[in-house]
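Each structure below is given as structure tokens.
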Structure 1
Amino acid sequence: MTPGGSFTVQTIHPRVGRYLKRQEARVQEAFWAALDHLSAGPLPPHDPAHIAHLKGPLHCSYRYVLAGGRRGLRILYEVDQAAREITVYDFGPRGDVYRG
């Protein structure tokens, strides 16, 4: 996404696009800003306040918490370190994204 970033967002799951279309502009802007931030460093050491490694039987390994959101929005994603690519699997309120 960001030319100067060390990673690129390779894939965004279709359900993320459907969710974004139903959201107001403020939420959409926060999502794209978060992806720009992730492209600079998608692993927990880069931003431990917003990024965490997930444990358990989930389809992805990391989550990013959008700061300041009253609904606790999360981005769930996977990182391919060899290819330096990020795949976004889900985006939405905290209670919904972990249901798989």
Structure 2
Amino acid sequence: MIDKTYNGWTNYATWRVKLELFDYVDPRDFSTRFHPDEAYNLGHDLKEYAENLIYENGGGNGNLAVDYALAFLSDVNWHEIAEHLIEDHLAENETAE
């Protein structure tokens, strides 16, 4: 079995998307619920946001670059990104109180 992890993340796509799209994003822009059980829903919202960015900036369906970008996103572990955003949010708010 080939190890595809990258810098502690599931794979390169997950690491890169987290780094470039969500590193400095406030998760409150996507959700108001920050319980770890909400990671699935937040992950879905993050995926939708990323896909919309591609469509808005890439020209829509049928564009080769859009197709490749969407294929790249299909490798992202959205749940993992959401879990990290929730954990970070909870840790920040815990220390702020």
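Read-outs: derived from the displayed coordinates by stated rules, not from any lab. It should be emphasised that the depicted structure is a prediction, and the values quoted were computed from it without experimental measurement. Cβ atoms are built from the backbone, for glycine too; each structure is taken alone.
Points worth noting:
- Origin of the value 36, where relative contact order in percent (Cα under 8 Å, 6 or more apart) was derived from one of 1, 2: 2
- Among 1, 2, structure where mean count of other Cβ atoms within 10 Å over residues 29-36 as derived comes to 16.0: 1
- Across the set 1, 2, Rg/Rh (Cα atoms, Kirkwood Rh), for residues 37-76 alone reaches its highest value in structure 2.
- Label whose coordinates, when Kirkwood radius over Cα pairs in Å is calculated, return 13.5 (choices 1, 2): 1
- Structure (1, 2) behind the derived value -8000 of helix-only ellipticity at 222 nm (-39500 (n - 2.57) for each DSSP H run of 4 or more, over all residues; to 500): 1
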